[in-house]
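Colleague: Each structure below is given as structure tokens.
None of the figures in this text is laboratory data; all of them are computed from the coordinates on show. Note that the structure is predicted; figures quoted are calculated from it, not measured. Cβ atoms are built from the backbone, for glycine too; each structure is taken alone.
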Structure I
């Protein structure tokens, strides 16, 4: 295996390396591994993790030898969606602060989506909420047979506004209308059937399956792959078709819903481990 020539980059202002929410390495072949590193909360995202993803993309984008990006999650689970404690901390803040949080989240997913480098996601365990949008934004997704998925936002009185374009690209509007409305959980084989993942392998073979895809990508012309990806995105339903007006609208809808009374009830139901009391009202 090629040795790493750039080690995990600090992204949290001098805190210990093990405390960094996002780590990355770049080996001599130009293969970067970006690792979500909040295993104590199943890699749920907060402001620091979002900033870490953006910083990793910025740092790696400066590397002229970058060829492939592999995205993985540290621990038993790939990514558990938003950290609801963080959401509860953002909610009482100003409308501007809430829009800024939504804008950063959208930017992280969209920049991953449009990165002119092939991206490979390796998914184990839980992949919920925003995690489904993250993998929908990747070029190749391989799931372990223990992977479990859910577009969970409606369960907590929130919406998946900022990942809807990527999800529609990956699984189609018909499947989004089911899974984003029910919030139900589904396994790896169902995820493969609807197009959210490309391949399902035993957990013990996940890294090897990813390495095989990386080797296939490294055999191809970098400029040809970048152009092919750009053309595919230009032809897609969503993806790069999200113009400035649509971007602004999605961010606004996402942030406003977070501050609604329905979201307050949904998040309270999570904290209190009970069913939401919706009462037929609107948030």
Structure II
């Protein structure tokens, strides 16, 4: 199942991809209320992740009811929509640094013995197609293709073996970075948490559809030129370890986002490659999750 948000005059609306287009979840739920027979369908990502566990049962029933529709009023052409961020805004955003062996090597840093963690915040969220503002306060702007996940159940002190059962779904994330701000001190926050410096999307793909998160190809293009091409198999700390590890120190809640690190190929690890500038188009893709494209402004 692929969920997304899209802009409307009344604000962000929740959509669900079908073979014929995008189902406007709220409008379809209202129109098909009797057929849903009391089945609750969340109409926002925040509502989906508001309890102790995010349930997709209502979406699955709605998907069954809308599968054969071709021209209903609540069925929208995806190309006509302006996407929004595909993750909730109310949760924690926890990012992992130096989580690929080859990226640690190109950065001239030792392979970490424990996950390197830093936060981003809701101000950093951006959608596919959204322009990314480059502040005049920095100049060393860099891209990072990453696999992100959204937590679907309250997780506290969970075992590695059960950790993937706490993942609601996965999405593309571009952990944009201002390297000169990032390394101004030994705390990375300033160079990471700038406005719109975490584009995500276009879809939140449920975990059952993605399968093994350690077998996914990741790629990044700048103005059509391939810059990163790797696989999540190169992660130092895999997804299940990260979820378990974090749950030992903090309660993970539905809607929390974990951004799992970037592979080799970033500008920071290259010589004589210019930093991102206004007008550059960055496209990233994690296998099976669609493509996320943003232009620097």
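Colleague: Starting from the value 0.98: which structure in I, II was Rg/Rh (Cα atoms, Kirkwood Rh), for residues 107-146 alone calculated from?
Modeller: The read-out was computed on structure I.
Colleague: From I, II, which structure was distance in nm of label points 7 Å out along Cα→Cβ at positions 83 and 235 = 4.1 calculated on?
Modeller: Structure I accounts for this read-out.
Colleague: Using the calculated result 0.95 for FRET efficiency 1/(1 + (r/R0)^6) of positions 139 and 259 (r between Cβ atoms, R0 = 41 Å, to 0.05), pick out the matching structure from I, II.
Modeller: II
Colleague: Check the numbers for distance in nm of label points 7 Å out along Cα→Cβ at positions 91 and 115 across I, II and tell me which is largest.
Modeller: Between I, II, the highest calculated value is found for I.
Colleague: To test your reading of the models, identify which of I, II gives -4000 for helix-only ellipticity at 222 nm (-39500 (n - 2.57) for each DSSP H run of 4 or more, over all residues; to 500) when calculated.
Modeller: It was calculated from structure II.
Colleague: Out of I, II, which structure matches 17 when relative contact order in percent (Cα under 8 Å, 6 or more apart) is calculated?
Modeller: This value belongs to structure I.
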